[in-house]
1. Suppose you compute FRET efficiency 1/(1 + (r/R0)^6) of positions 87 and 311 (r between Cβ atoms, R0 = 25 Å, to 0.05) for every structure in I, II: which one lands on 0.75?
2. Out of I, II, which has the highest value for FRET efficiency 1/(1 + (r/R0)^6) of positions 103 and 287 (r between Cβ atoms, R0 = 35 Å, to 0.05)?
3. Which structure, out of I, II, was mean count of other Cβ atoms within 10 Å over residues 151-158 calculated from, if the result is 23.5?
4. Can you spot which of I, II the value 14.8 was calculated from, given it is mean count of other Cβ atoms within 10 Å over residues 119-126?
5. Kindly point out which one of I, II the value -2500 was derived from, the read-out being helix-only ellipticity at 222 nm (-39500 (n - 2.57) for each DSSP H run of 4 or more, over all residues; to 500).
6. Match the computed value 57, 52, 45 of Cα extents along the principal axes in Å to one of the structures I, II, and report its label.
Structure I
Amino acid sequence: MLVTQHPVLRRFWYPVMPMADLTNGPRSFTLLGEPLVLWLMVDGNPAALRDRCCHRSAKLSMGIVQNGCVRCPYHGWAYDKSGACANVPQLDSGAAIPKTYRVEAFQCAERYGYAWVCLAENPLLPLPEIPEANVPENRLIPQFYEPWQCSGLRLMENSFDNAHFSIVHAASFGVTEQPQPAKSEIIPLELGLKVHATVPVVNPPAQQQILNIPDSLTVREVESTWYVPFSRTLKITYPNGLMHLIFTAATPVGDRTSQIVQFCLRNDSEADASAESIIAFDRQVVNEDKVVLESTDYDTPVDLSCEQHMPSDQPGIIMRRQLAALIKAHEQVQQNGQVLSGV
């Protein structure tokens, strides 16, 4: 499944950039092959347009923000969040700006400290709701924002795969003596998936301090949620009541690159465990996954006959079936020339 070949993927929200990265002016980002410019408006909300001036195609992301609009670096044409040209310095004072002076605008919103973009007017799902993010006592820790050369679907499957822990994560939390995966309760949703599992894990000394659990072994009560197509939450609850929820998105830049966005939510404090130490341990785990995932084929098949499977692959199989059905239904609607409203 090459992401740029399936227009239905444009109908979802993706986190594309930390809000903090927009404080010093416009920034560029490529989403599903679409070059974007993002910036902060006067009210502090983000906006997104195609990164091309309609005059002579200069990159708007090379310009500046002026009066809440993004200004082209070439001739100074300025555009508002709707993509309409709000100022042309070369026109006589009071002259009307032609309505054709505009660039394509995209839906853009802030959530969890990131600017999210949907390339279509009618998203199939709303922005993900993470109830734990609304609890004032919980802290949000930004972790990773980096490109990976792997498929978003591969990363999502990996996130729900209990069978790789003892192999890939043998140096961090995997129990090498227990290669058989923990059993899971799988709950398919109309668009998405939930999985519950109790997972025994190694608790190395560094993690013992972060978790405030002095034992060399512990267990995780896990609730994982897949948000179609390439986002998930992994909510881990430990025996002492500590909650460590990880949100990960593989935002599709193009057919070979995913921008990895990850943050975590915790119900403890900096005094209990420093953000630096939490990020360091999760960095080890993430790097263990990255090495393997970047070795896989980016063109992840949704046709189940193309790769072999084992019983613990069931979450990934459900993902592939849902995406295959979504793509097929969308293509049928396109072929029939109907409005894409209920795919």
Structure II
Amino acid sequence: MDRRAFLQLCGIGLAGLALPEPALRYVEKAADLTDDLLGRITLNGHKLYAEPDFGAQVLDEMAMDTLWTITDATIGGDPTLPNRIWYQLDGVGYAHSGRVQPVHRKLNSVETSIPEEGCLGEVTVPFVDAYSSMKPGRQVIYRFYYASTFWITDRVVDEIGKVWYELLDDKFYRSFYVPANVIRLVPDGELTAISPEVRAEDKSITVDLTTQLVTAYEKDQVVFMSRISSGVRLPEGGYATPRGLFRTTLKRPCRHMSNPPNEFGTGFDLPGVPWVSYFTSSGVAFHGTYWHNNFGVPSSHGCINMAPEAAKWIYRWTSPSVPPENYYYSGEYGTRVLVQ
């Protein structure tokens, strides 16, 4: 594998896999690697080392949301660790990939129209502040991150001619406002089903909690694999991903996920979680993740964390298939999911 292909795979969290050819083609197309691949630091104090090893000299402790150019990627450190991917940043030093989100900075046309029923949009810059309104004195209510997705309800021009999108907060049913040029309208072609000609009963997914891998099958043929982060296992129970046989019956292309602090953790508040495919009645799902890049290591509150493009593949391949005009959809007969 050459350097470009390796960076592509590292960039969306799939490095280290012997990917089936259909999946590899999908990943290479989705990664769209260019020279402006940046790394967003997702945790305050993430360390920059002189070498790709936790025992090396510390060069810097980086602040959350600072941006660095990813100039190389390599395998390093303790060979027993489940995630051994390191990024060289700015050609200066190395940071473990677990807290570096690979991002691009791409602005979009604002000469757009929004359908009456709304449409899906994806953030294409490292981050953008979301406001309570477009009026003077508006307040920042969230920061939205690269690859997060939102349901766009309107295109609005303010009094000075700046174009904004109104986004739906699908948890509290209020509105967010962001500059329109940081959101890409997701075309219908990216929402169509993958392998629709394959019978629903011939598709299945296995989630291996030991190896932190998800594998998709068409009959007995492997068609997709991805590293994941499942629920964190705590002595008192905590957020372990449930084992058993399930089906994907409810989907959302975007979801505001939150959970208050409790005895098991500090809680979370995550707007714009992309490509959500639920497979339990309690809300456990496959979904994209923008707040960490530590795939291979259990990190979640029970769900199956995936790189956004990998979660998008699962979303499109599994049943039920979601019409482009829907921001949630359910069906009685979904794809089988075995968690073991």
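1. Checking each candidate, the match is II.
2. Values: I: 0.35; II: 1.00.
Largest calculated value belongs to II.
3. On the way: I: 23.5; II: 16.9.
Computing mean count of other Cβ atoms within 10 Å over residues 151-158 on every structure in I, II gives 23.5 only for I.
4. Working: I: 14.8; II: 22.0.
Source structure for this number: I.
5. The read-out comes from structure II.
6. II
Coordinate-derived values only; no laboratory data. These numbers come from a predicted model, not from an experiment. Cβ atoms are built from the backbone, for glycine too; each structure is taken alone.
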